[in-house]
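Take a look at the structures listed below.
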Structure 1
């Protein structure tokens with residue numbers, strides 16, 4: 001989870017970034033489009049994000 005994240009208790013965080021944290025940092029720096037203007041800590045990324053590859057492991 002990014003150190004800048006404000007994740008409510010009802011969300012579950014699953015997974016770990018092992019490569020590409022610089023991409024996550026750029027996404028965080030670009031900001032979000034707030035889902036609720038009165039609570040601007042949740043929303044879609046300001047720029048489209050594409051996941052090009054994901055892997056499941058044990």
Structure 2
């Protein structure tokens with residue numbers, strides 16, 4: 001998915017489920033979104049992390 005779509009989906013997922021979410025760049029150049037607790041990939045691939053508990 002595109003970076004803009006990944007950010008929109010990441011923000012929505014974090015605020016709907018109230019979990020920390022990471023946006024990462026896959027090896028293909030595409031972006032992905034998943035809960036931070038489930039991400040076990042390369043930390044250098046993480047582009048942004050949404051934390052719904054931060055003000």
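Annotations
- Answer label among 1, 2 for the case where helix-only ellipticity at 222 nm (-39500 (n - 2.57) for each DSSP H run of 4 or more, over all residues; to 500), calculated from the coordinates, equals -5000: 1
- Structure responsible for 38, with relative contact order in percent (Cα under 8 Å, 6 or more apart) calculated and labels 1, 2 on offer: 2
- Computed 10.4, 33 for Rg and Dmax of the Cα atoms in Å - originating structure among 1, 2: 2
- Winner on distance in nm of label points 7 Å out along Cα→Cβ at positions 11 and 27 once structures 1, 2 are ranked, highest first: 2
- Source structure (of 1, 2) for mean count of other Cβ atoms within 10 Å over residues 19-26, computed value 11.2: 1
Each reported figure results from applying straightforward, stated rules to the coordinates on display, with no laboratory input. Quick caveat: nothing in here was measured; it's all calculated off a predicted structure. Cβ atoms are built from the backbone, for glycine too; each structure is taken alone.
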